[in-house]
Structure I
Amino acid sequence: MKYHCLIIDDEKMLADSTAEYFNLFGVNTLAVYGVEDCRKFFKENTAELILLDINLGDGSGFDLCKLLRERTDIPILFISARTSDDDKIVALNIGGDDYVQKPYSLGVLLAKVKAVLKRYGQAVASEYSDGYLTVDFASKQVKVNGVTVKLTALEFRLLAYLVENKGKAISKTELFEKVWEDKFTGDGTLNVHIRRLREAIEKTPNAPEYIQTIWGDGYKFTGEGE
């Protein structure tokens, strides 16, 4: 799978909350927690930008950066609670593109990440719109035929995730993990939320054009007319 951003940080709660925040604003992000997790990630996935902590539980962010630089030239932003100027110099010299100090503002960091993605030619869409349906990731608003529809926070997260992965079949397991952040959410719960979304955005909920069921797999968001 292709992601906008990969976060590598052994502070699991911080990494997960940052990834969740980025995903809500249209930056498709995954968090992993160490060197070995990073190796596993790149066996099956790609990323357009990396946020890399200097201190990892199973290794050094500096060493991991050197290894990554042998294989890719995607931008790497170091994040660290350490304040030494020497650390910043080393980070930049071994191939880092910037140095972000912890604790950081999620809003400021998101703006920096979007700027880097845009600079490297990977602009992140701020909304989806096809003339009938509009999903604004920043304001978390959805409009159908120009009229704002009310969705719960979870319903918006589910719709936003499907829209961000437009045209791709998303398994139920992935939705449980990425939207609910719970591997044990039941099919019934997901089905109820899909039904509510269809009632909110589809012209004919019983014959959906946007949220397609992929039998035996999950769901896929399809743009109007596709």
Structure II
Amino acid sequence: MEPEIVDLANCLNKMGAKIEGAGTNIITITGVEKLRDVSYTVMQDRIEAGTLLCAAAITGGNITLNYKNADHITPIINKLEQSGCRIFMQKGKISLFAPRKLNAVDIKTMPYPGFPTDMQSVLASTLTISKGTSVIIENIFENRYRYVAELKKMGAKITIEGKAAVIKGVKKLSGAKVKSTDLRGGACLVLAGLAAKGTTEVTNIEYILRGYENLDKKLNSLGAKVKIKEGE
């Protein structure tokens, strides 16, 4: 049901495939003899867009993204607005201005168009330094809280109760050596490192590099100090 599946089906149909139902919970594929060459522009990455918005939010900064499909990330935008961020959308652009201190928010991951499970850890990281207590309910995947132990090393206060993660906001995070447990869990540690006092070292970054292109360069262009060590 996610927009990436619709985009893939559109590309394959342009190549001569027969796919119906993309965007619904039933997809029907009728086999064809062959596919043909086409030129196709892949949609922008909504999870990367959400990650960069959260990077600005956790650091109390501001950002403008060149992003065309704001409707794809409406749940992310809504939660960031609830946290106190001011967000403005113009044609092809999204601008976010973060407050000095974020407000706590509650989240439930759901199938599209609900809040995406892939943004759960990223926003959880952002909420570690918010005012109040946030509650996240993970309804899509099991074992999606492996990153929590790593955030705790940085001073986060998070408890896991079944499908729920209860996050009590702290005044600050502290830099530490932490281990990326998966793609989005690794990204959440990078964001925590941006806001933490001191230096944060994230290992197992092959997870992060699999899902984000030139993340270090993009963050550095925004004023961060991120360096990838060869062999890490």
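Every number here is computed from the coordinates shown, using simple stated rules; none is lab data. Just so it is clear, the structure is predicted and the values come from calculations on it, not from any experiment. Cβ atoms are built from the backbone, for glycine too; each structure is taken alone.
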One of I, II was used to calculate distance in nm of label points 7 Å out along Cα→Cβ at positions 164 and 212, giving 3.0; which?
II
For helix-only ellipticity at 222 nm (-39500 (n - 2.57) for each DSSP H run of 4 or more, over all residues; to 500), the calculated result is -9000, so let me know which of I, II that is.
II
For FRET efficiency 1/(1 + (r/R0)^6) of positions 12 and 196 (r between Cβ atoms, R0 = 35 Å, to 0.05), find whichever of I, II sits highest and give me its label.
I
Assign the value 0.65, calculated as FRET efficiency 1/(1 + (r/R0)^6) of positions 116 and 148 (r between Cβ atoms, R0 = 35 Å, to 0.05), to the correct structure from I, II.
I
Can you spot which of I, II the value 11, 30, 27, 21, 10, 1 was calculated from, given it is P(r) over Cα pairs in 10 Å bins from 0, in percent, for residues 52-171 alone?
I
